[in-house]
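Below you'll find a set of structures to go through.
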Structure P
């Protein structure tokens, strides 16, 4: 499965930037894009590991439930 790198705008529009087979390449691109951003820019860059770009968009759009440290301790 590939790693997908997306640009997420403030209106939650996702644009596929690129996809990679290797994690390291995707991580470097994300870091480079974040560092190259202007100081006031509001776009975000995210990387996700998924079977295809449709699944990747779905995963990024899902609201993740934040677990509390207490839940992790009890688990």
Structure Q
């Protein structure tokens, strides 16, 4: 699941070296934090959050196939 979000985010942004994906969670729940460069936040979120919601939906489908629940949070860079 982490690899899926990493692949999608790196495909969308201008600077793929700034993409950081962190995964944490237990047996049934997985939380994934995505951090990209400040300039690329708009590309990852999309108009009205459509790109972010699509990424969340793909993540949920991948998690459901493994019998888990997943949540994606896009974190603002420092």
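If distance in nm of label points 7 Å out along Cα→Cβ at positions 24 and 40 is computed to be 3.9, which of P, Q is the source? Label of the source structure: P.
Between structures P, Q, the calculation of volume of the Cα convex hull per residue in Å³ yields its largest number for P.
Every number in this text was worked out from the coordinates using simple rules, so none of it is lab data. Just so it is clear, the structure is predicted and the values come from calculations on it, not from any experiment. Cβ atoms are built from the backbone, for glycine too; each structure is taken alone.
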